[in-house]
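What follows is a set of structures for review.
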Structure I
Amino acid sequence: MDRAQRAHEVSVSDMGLIGEVLAGLTATPKTLPPKLFYDAEGCALFGAITELPEYYLTRAETAILRTIAPDLATLLPAQAALVEYGASDEAKGAILIGALAPRLYMPIDIADGALADLQARMAHSHPTLPVQPLVADFMQPLVMPSGIGDRRVGFFPGSTIGNLDPEAALAFLRRARADLGAAGALVIGVDLEKSPARLIPAYDDAACVTARFNLNMLARLNREAGADFVLERFAHQVIWNAAQHRIEMHLRSEVAQVVMVAGQAIHFAAGETIHTENSHKYAVPRFQVLASRAGWHTDQVWTDADGLFAVYLLR
């Protein structure tokens, strides 16, 4: 996981996910949608993951943003609208706000409750900054509200783009280009490809917090979809898929078993897995090619001192 859209306090049935869940569990190979990660328990576990010593992504990106903030202030237009994709909290956005002094901050997320909480916090921390949340799925075409103006800076941190298959990432970058307009810019955080010895522990930590995060998917289906998963019969599994340049997270059935989900029997062979998430990693040239295909030019690239993470300025 990197930083994904969070479905705070929204049930599986409310999200209309039952059909998607059953389709994934009856497919070959089996899958579950990553949206299932983020109930209240999943959000708490993800917060704990970002503090783990193995999980370098949040620390590396935050350090880069703090370092480059003065550069961004000179490179990006003054008094622009700052549009943050997947903004369930403003922690990283606040770094850009401090540097850019935007005339408007527009956080976009599917979770209206999270955006309401964000807006309330911003009213205290940035009382003079207009905050205009947009409740929407940024993976779909957006209708940008009137009054946003022509000067727009997009922000997509957390290497969330890594959770998308390359074609979906390309589609997002094209939509963002349309959202932000011909004069727009995009600041985007992307995890760098590196040794599996460094990557795998970030998704399979010694304290097993990520394992609990992954298994919480099944616990959530037990709570909300009438499932009867026995969590002890499944194990967290992390794979580096070199051919696809990605970390894969799976839940492996330790025994042959049948599980009921929403009244439907799901059969598992011993060793069969449920593929729960991908985290694609990009060497700088490969991401630049992807951005170029979407119509973006890479203006600047910054990395941390250890070469773990990159932040791009695209125009």
Structure II
Amino acid sequence: MSRFRWTAGVLLAALGAAAGYGIHVLLPGFPWLTASLLLGVIAGCIPPFRPALDGVFRAGLALSARRLLRVGIVVLGLQLSLANIVQLGWLTVVAIVVLVALSFVVTWLIARAFRLEGDQPVLFAAGFSICGVSAVGAMSAARGSDPKDTGTPVALVTLYGTLAIVVLPALAPVLGLDHVQFGHWVGASVHDVGQVVATAQTLGTAALAAAVVVKLTRVLMLAPMVAITSIVTRRRGTVTGKPPAIVPLFIIGFLVMVLIRTFLPVPDVVLAIANFVQSALLAMALFGIGASLRLEQLARTGLRALSVGLVSWIVLLGFGLGIVWIAGV
């Protein structure tokens, strides 16, 4: 019977993800992943639900927040082809690599300056500089981070990524960006892939196509950044117990999916199904993460965390705009 102790929690996460999808259908401007996270947070905030969340549902919610998140990251690789990156040109690719590395370091320094605890500075840096929730989950898995350190970065990368959907389209005419430039700015600056799509599509298909290619190039940086972090973690011995793998298995799976998309003919229907499955897995993981949050605990460092997110977001928007102007993309 203990083998299936996680079943109830996984089913609850699936229900939460389905409810989040329903909200997205009713309110298309509200991202599916954001809705799922919010529903999880709401569930965790209702006192009568907490005994069940910490009891019968706990194992399944934890499995959703970790393992399903990793599987979702693997499937995400199928959305990226190396051919798309080559079409950007070497200057743009180098600029994106520099952008990710610089954004990671700067965000980490900002989080440290605001004295965030535990692994939160690294997780903030990964989420804001690479690919939002997926990067937070990947980095957390590579470092063996305490689940308590994961909730705040996930919540804030979702918050500011969602704000981008409203703020960036309003700024585009002020900054004099055409549709393609706007798409590149969105792809270089916004966190999650879903948020990139929601933001870029407001200015049409040209902006959306440009944004997705740049964004998925940033996503590809997830593998080396996680590998580097794993090496540093092993050498410093900052994680108790078994040291993390230099390249986690799910990151290898992510790269395999990229190679499959690059060198094999993948039918459009398969890509569409994979995209939905990836979103569903991440939505279940986010519900599980949200249900584990306790807002009274977040409130203790809430102002500092919000400030880190805001400053990091503004810095990343500036870096992304600089890439558009300097690299001429």
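Since every read-out is calculated from the coordinates, none of them should be taken as a lab result. Remember, predicted model here, so these are calculated numbers, not experimental data. Cβ atoms are built from the backbone, for glycine too; each structure is taken alone.
Looking at structures I, II, which one was helix-only ellipticity at 222 nm (-39500 (n - 2.57) for each DSSP H run of 4 or more, over all residues; to 500) calculated from, given that it came out as -24500?
Corresponding structure: II.
Supply the structure label, taken from I, II, corresponding to Rg/Rh (Cα atoms, Kirkwood Rh) with the calculated value 0.95.
Among I, II, the structure yielding 0.95 for Rg/Rh (Cα atoms, Kirkwood Rh) is II.
Then there's this: So if we calculate distance in nm of label points 7 Å out along Cα→Cβ at positions 26 and 42 for every structure here (I, II), which label has the highest result?
Working: I: 2.2; II: 0.8.
Top value of distance in nm of label points 7 Å out along Cα→Cβ at positions 26 and 42, among I, II, belongs to structure I.
Then there's this: Have a look at I, II and say which one yields 32 for relative contact order in percent (Cα under 8 Å, 6 or more apart), as calculated.
Checking each candidate, the match is II.
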